[in-house]
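The structures considered in this document are given below.
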Structure I
Amino acid sequence: MAGPRRTIRTLDELDTLAANLTALNNKKIKVGVFGADDAEMVMIARVHEYGAEITVTDKMRGYLASQGYPLKKETTKIVIPERSYLRSGYDENVDDITDKIKQMMPDVIDGNVDQDVFLNAIGSEFAGLIQKKLNDLREPANSSMTIERKGSSNPLVDTGNLRGSIRHEVQ
């Protein structure tokens, strides 16, 4: 599908278009949870995105028992299943974001929309879509112990800190 055509009438117009395109050159929009913000939150984000197996130590066994969650003696691992919200949120929304970029790009190139405003708008929208994916994800379900502890069955939402940590950066 061809985009909108534009007739360039003067060299000044061409210079302006070239300058606007140059300003976008090598710009990147990143969406996620960033280590510079909170290394512990990055670890939590990674565990939920990819899953994890945690070897049960005596100290962990004692702590969980003291909190009212005794483990069976044969339990040697705690398995946190993969609950992809970043990768799947990207996959589910990239076409809509691409369409929005295509729609806005002529105004950005013409200088009617500031490049930073454009990049931040796209990044902010994408971060919001990833947050929505995190909030809406229901499978795999939490264990009964986790539901009891949290008082909720939403697998990725407890305090809201993880959802709130998803943001964008323009580089």
Structure II
Amino acid sequence: MTLPRIRPPFAADERTQLLGWLDTQRAIVQWKCEGLSEADAHRSVLPASPLMTMAGIVSHLRWVEHLWFEVLFLGRPAEGPRFEGPDDDADMDDADMMVEGIPLAQLLSEYEKQCAVSNEIVAAHSFDEIGRHPDYRSAGASLRWMLIHMVEETARHAGHMDAVRELLDGRKGYY
């Protein structure tokens, strides 16, 4: 499904603007994957970063949505391939980019569902609330900080996807 790539209004409340920018970046991620073959979605084009494939980035973005909003903010159990043990930067491991054999359509669907869960969490809480997970220093951030971080995280990886896509098949475009 193609999500609309619409910038938030120039004059709106903080929640509308922050969620609007995050949703715009999420839509760009989906758009960057349109028309990719399975082979290209999983093909590595960056020699020093072999796991940074289009499919790997989508998987990573689904993971960080889960990590920041469900685990760090809500305090849900830290389970999954990236939790070998508590540390200060729980989202720095590459295990979530190991997606060999997982279809891109499945990864995109999982990402879209995770984004919907994240939006529900954000809608139900104040931006001033602090994360609840007792084992991670990053959980001490406010929901506002986490949301701003997710805008940055998603936009940074959308930029990676822009470069990877151009290297794969020459397709480019920002917005």
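Nothing in this text is a laboratory measurement; each read-out follows from the coordinates by a stated rule. Quick caveat, the model's predicted, so the values are computed rather than measured.
Among candidates I, II, the computation of volume of the Cα convex hull per residue in Å³ that gave 109 used structure II. Looking at relative contact order in percent (Cα under 8 Å, 6 or more apart) over structures I, II, structure I comes out largest.
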